[in-house]
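Visitor: See the structures that follow.
Laboratory data are not the source of any read-out in this text; all were calculated from the coordinates shown. Just so we're clear, the structure is a prediction, and the values are computed from it rather than from any experiment. Cβ atoms are built from the backbone, for glycine too; each structure is taken alone.
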Structure I
Amino acid sequence: MKKIKSIHFVGIKGAGMTPLAIMAKEAGIRITGSDIGDVFITDEILKKRHISVFQGFNPSHVGDVDLVITTGAHGGLKNLEVKEAETKGIPVVTQGEAVGLFMDGKIFGRKFVGISVCGTNGKTTTSAMVATILKNANLGPSYLIGTSFVESLGFGGHIGKGKYLVAEADEYATDPTFDKTPKFLWQNPKILVITNIDFDHPDIYPSIKTVKEAFKKFVSKLSQGGSIVAFGDGPNVREVVNDFEGHKITYGMDERNDYVVSDIKTENTKTKFRLKNNKGFDCLFKLSIFGEQNVLNATAAILVGKYIELSLDKLKRGIFLYTGSKRRSEFIGKLSSGALVFDDYAHNPTKVSATLKAFRAAYPKKRIVCIFQPHTYSRTKSLFEQFSSSFKDADTVIITDIYASLREKKDSSVSSKRLADAIRFSSRRSPFGHLRCAVVFLAKLQDVVEYINSKRYGDDTIIITMGAGDIYKINSKFEYLPARQAGRNPK
């Protein structure tokens, strides 16, 4: 590519697009962008970075730019603005391709050492943890993290002075309509992290077999002399990395792993755990967050740092300084009635179950109210049975209408009402026939707001909004204490 001085982003508010725009602007590139008028979690960040956004899509938004980057949503490669760029002879790439171009130095004229983090769950948190460790080791990392804000880093996108670029690597399609290539195949990393592999995205992958095939292709792309850090407890992960002949490190709780996690203890929403191998490494680490899944995410990040030969002190300090990311068990505030409110992006059964288990361990004496918004008809239908048994650590489950993707049609064979009934049936665990958890179906988000405000949940309750849609928006409509009274680190 010629020297890029200006880029237009089609669908700039997307969680994968905004970090690209921020990184490019920090590199001195002129940025324009367009998106729909709906409120996104990235709106505030774009405003703070002084990136204006055209509302809606119109060919006139595409000026005299050197490159157009488009999302897979909003028509993707058939978007009006993309077609206008093609008419003008302006190169067009997708978000997935752009991450690869950034990593390979095709945009900035500067090639990075890529650290790609892939997996069905944990990509955002693990990427943010790796970047936090590198930042606090004074390595000046660049990063592309699929969220708007990370407390220990700032914005989800950044170009640093160092050689490393940490990037989420998503297995979803480049363009779900026109290009089914998994997005992560555009990346060429030196270090590859695999957090887990489960069946997800049924609109793209018909089976777990096809998911594993995509991951195997990614592993086969690993550059010469590269390394894999992989979650060895997962049979799907083990199968994917089994034939890789290069350097690899496995981790998990199984003693057969290269590094074994043990002695996990949660105290006051912080966590301690032990990490050891059979070569004499034995160390206690502390996290500022909670959850067994986050211990595993942290282990992956620590092993990346260890592979690039950071000192133990830098690993310990770096991982402790990670305090969370937007929409990942994020503390929102304390209601005027006393309940603590959190928000989480969990949208598949594995993540839902792990997140609720983490909250149960962190708050063993509190009632847990989970407000879940199913995401897409295809995922809800394909994983219906798994979803029905994923809420066992909640005391009350509120199910809202399915948040439908713009890319799919309504499927009347599945509904949130049916899911609520299935969860209610699955929760019958008492020998006396009593329900372990109460299950409530409230179709509209405003119904949920009215329900929560009317309940006046006290300080014995944790409320968690959960899902990949717009469920997080209701949090602003609850009745809170002033921020200084709510506190930043709830106990």
Structure II
Amino acid sequence: MDLTKIKSIYFVGIKGVAMTALAILVKEMGISVTGSDIAEEFPTDATLKRFNIKYFIGFDPIHIKYKPDLVIYTGAHQGRKNIEVQTSIKIGIPILSHGEALGFFMKEKFQICVAGSHGKTTTSAMIAFSLIQLNEDPSFAIGCGEILGLHTSGHFGKSKYFVAEADEYITDPTGDRTPRFLWQTPQILVITNIDFDHPDAYKDITQVQEAFIHLTKKVTQGGHIIINLDDHASQEIINQISVPVVTYGMSKQANYQTKNIHFENNLTKFEVWQNNQKLSDFNIKAVGAHNAMNATSVIVALKLLGFSVENIKKVLALFSGTKRRFEYIGQKNDKLLYDDYAHHPTEIKATLKGIREFFPNKRIVVIFQPHTYSRTAKLLEEFGRSFNFADTVIITDIYVSAREKPILGISGKLLTDIVKKQNKQTVFIPNEELVLKYLSQETRANDLILTMGAGDIYSWIPKILNIL
């Protein structure tokens, strides 16, 4: 496909965070962009409006009657079987899945790819933000509503760098089970961790590790892999990697060791040592030890690119995070409201631990919306142990993903019963209306209220803030 001949692109499922980021990048390249999606509110609605990207509501063959030069589709909304995608095939319009398209637009760039079951959005956003502050102009496509401070999640830059998430999920659940990150060819690859996050795509952790091993073989000659030595599943694959590996972590065996993580004045503070010599002290605004580890991987990546430690230290201190990653929403009647995307037990536990360390005197009230039946079913016991740093846990009905069907017996009520074995202050409140009623009656001054999940719980936030 000749990029110079592409003048218009249609995005099927344009409101997905990854699709929106790519759509913005494409528009900044001077290509005409439109698309379609469902009516439901997404975190990306405001971003698309800000970039004046218009789209249709619903999927209909008539939407692509003007014959765009390329159609890009998401794995959601029936993937390749979507009526607009099928129509494109019939009338001869080239189609690409999101994973293929991202790899296509990255092809001529120096690719900095961040893989990992958890932390890849924050880490890749941190790299993109830092490069901009370091007077580079990288291209980037990050799967979030926006990077705070940049007011976008995608950008087409003039420098050689392209920063992107490398997602292990499959290309298209309806037909192509290729892990999406295999469409990329990194020069620098960061692996934050490897976990069993997608039971609908992988049968076990070993199969996930095999996908990551395939990804390491995509790294170009002269490239580097930065890998978290503290993560057992990542550590296990190191001896199967043929590219130079740089390790980081709290382990004394790591090439870059993170030490003395502590929390002071609403900052996460830590030291980084390289081969037993202290590089510097670092401060970040992001909450928790896990984000100190994410930042350490960024420090390694930027050092490999030739930036000085002092400059890296300055730009990391400016990073404010991304939408839906412990995002501050507001304060009312001495109650704080935050929102977070965490939907896997590992993410939930790390986020809540960080919040507890940041706010030791707050009563933490979590409203968790489980995401997908398959993940809930496979990780029930792990979910049960993940809420111990919260004072009160509210669990709602499971958010039904467009890519799966309900599993008999798996429900928000069952998950509540499992969590309650570890945290007695756990209640099942199925929907938004009843959650609002509960919060209006049960919250009190000095509470920190956290909405959490990968479904549509973010859309409840205005009403929650209103009743506090």
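Visitor: Tell me which of I, II gives 22.1, 72 when you compute Rg and Dmax of the Cα atoms in Å.
Guide: Working: I: 22.1, 72; II: 21.7, 64.
This value belongs to structure I.
Visitor: Please compute distance in nm of label points 7 Å out along Cα→Cβ at positions 23 and 159 for structures I, II and give me the label with the greatest value. Walk me through the numbers on the way to the answer.
Guide: On the way: I: 1.0; II: 2.8.
If we compare distance in nm of label points 7 Å out along Cα→Cβ at positions 23 and 159 over I, II, the biggest value is for II.
Visitor: Looking at distance in nm of label points 7 Å out along Cα→Cβ at positions 15 and 127, point out which structure of I, II has the largest value.
Guide: Structure II comes out on top.
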